[in-house]
Structure P
């Protein structure tokens, strides 16, 4: 038995999202706790799993807000370090028509970039069933080396490695610089979730089957997921390919956290069923649940504090796919 079901390392930041306009006509910005790894853990915690976060925040009001938010939703914060000199990272999020987003990061540097290898708690990386990370913790040193050390520690202890590139082009000098670190993630991971635009960029293929084949031929990742936004999601495992349509709703506000929620639900399925080669029926059941949860999150502002309950997702699955749909 492991102390943690899932431990994640990475960025912890404040997402300032638009939430109406003032009497003067100015946009009103709401300070939402954010960062992809934290969103993933929040959904997993909501589904009943023991989670812990490794990262760094500033010793400032936003850092305190983030730690309080993680404690509030039940994510372990013993792996969070504080930086007295560098401020907590901020992101300003502009919601585009249709719910997609445009980011402006205040991170030059930000506290999340300053995590050192000696600050990574081995008692967490060595005592988890799944270790999850992305590329934002590898844009700069010293966090780049800290990420590699954490991955190696978790892998040596027998944890499954989950990787989501979660590319943010503006955080790299040029996007091609990110390729080395996406390749590193693919080399070490057992589970990879990648978005439609990321797989096109990475492989040069607009056909997702060809893009998936490009990845799998080079890296032999056991479970590969491709999120397609309003077109649904794909899973590739053991020669199986499953496509499940999205659960579309007229109540969509924004897509913040949808991909993280989807990825968390995949990890939930793995934790509940053990990691093995799933049948097409099992993959279909996994994607239906993940798609439904992601759809619910698009109807809410923010992500980390507003993850859906399991029963709510199951009801969405039955509503979207029929009462016979396995949940």
Structure Q
């Protein structure tokens, strides 16, 4: 079920949903809660109960082996997108053994997952809410001053299963994909519905698409990056420890500033200030107000012809911040 909203496609993909469901039959939910105690979506809880007797199925054991081997989640989700449905055949999969396709099909059929998903209105409701919030969001236009034309399709996917407390970002074929759980609430409370937390959806889209685009942009301008990275960014020790490379530091500060910039321009100054305050409190991004000003100044100077592209501005970043 796909709906188009501006230049962002909102999609529920059965392959992603299958892997998210299979995670519920592994130790992943318990491990996730140990790392970050929080309530999960009612559908996620109900799915765990439904699959309580499926943890010994071959597909669940194979996925648990991948998790035990520290295979990154984004790699697992990228691999599952090479699965061809409804015939359960992989093409180009580099992580799962060949027999995994048969194991998945057996799991899908034995658990009667299609009927289970069809009985859950929150999947369609989540997609509809997300699509409504993104109506009129010209994200490619917003990013154009920084990255130029963006040929890839931007795809946002809601996920009311697992992982329930982190977003997955990946590039697949000609798509940039961000898989987004609803925002975690306090304690054991169920997470906020997408429709009641617009800023969460905007942040997830801008921050994660921005990170994918910025990483590629910096790779394509490696010589300029090598030159400018000799001058440290004025960050506190916490951020320097979390993000040890200039590339990671710049990407994270840029993405946070871009979210605040979008919220201020297209939602409200109140939402932008609330986001900036949380980023400073929870992530220690004290430099965020200055970074927002830097991005505004860059956009203005770009329009005046002072710069041709973002790479021309790199040398000014440490001094401007």
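Between structures P, Q, the greatest calculated value of volume of the Cα convex hull per residue in Å³, for residues 139-194 alone is seen in Q. Ranked by FRET efficiency 1/(1 + (r/R0)^6) of positions 83 and 203 (r between Cβ atoms, R0 = 41 Å, to 0.05), structures P, Q are topped by Q, which has the highest value. Distance in nm of label points 7 Å out along Cα→Cβ at positions 91 and 107 computed as 0.6: which structure among P, Q? Computing distance in nm of label points 7 Å out along Cα→Cβ at positions 91 and 107 on every structure in P, Q gives 0.6 only for P. Tell me which of P, Q gives 20.7, 64 when you compute Rg and Dmax of the Cα atoms in Å. Of the options listed, only Q reproduces it. Using helix-only ellipticity at 222 nm (-39500 (n - 2.57) for each DSSP H run of 4 or more, over all residues; to 500) as the calculated read-out, with -17000 as its value, let me know the right label among P, Q. The correct label is Q.
Taking distance in nm of label points 7 Å out along Cα→Cβ at positions 51 and 179 as the measure, the highest value among P, Q is held by P.
Just so you know, all these numbers are worked out from the coordinates, no wet-lab data involved. Just so it is clear, the structure is predicted and the values come from calculations on it, not from any experiment. Cβ atoms are built from the backbone, for glycine too; each structure is taken alone.
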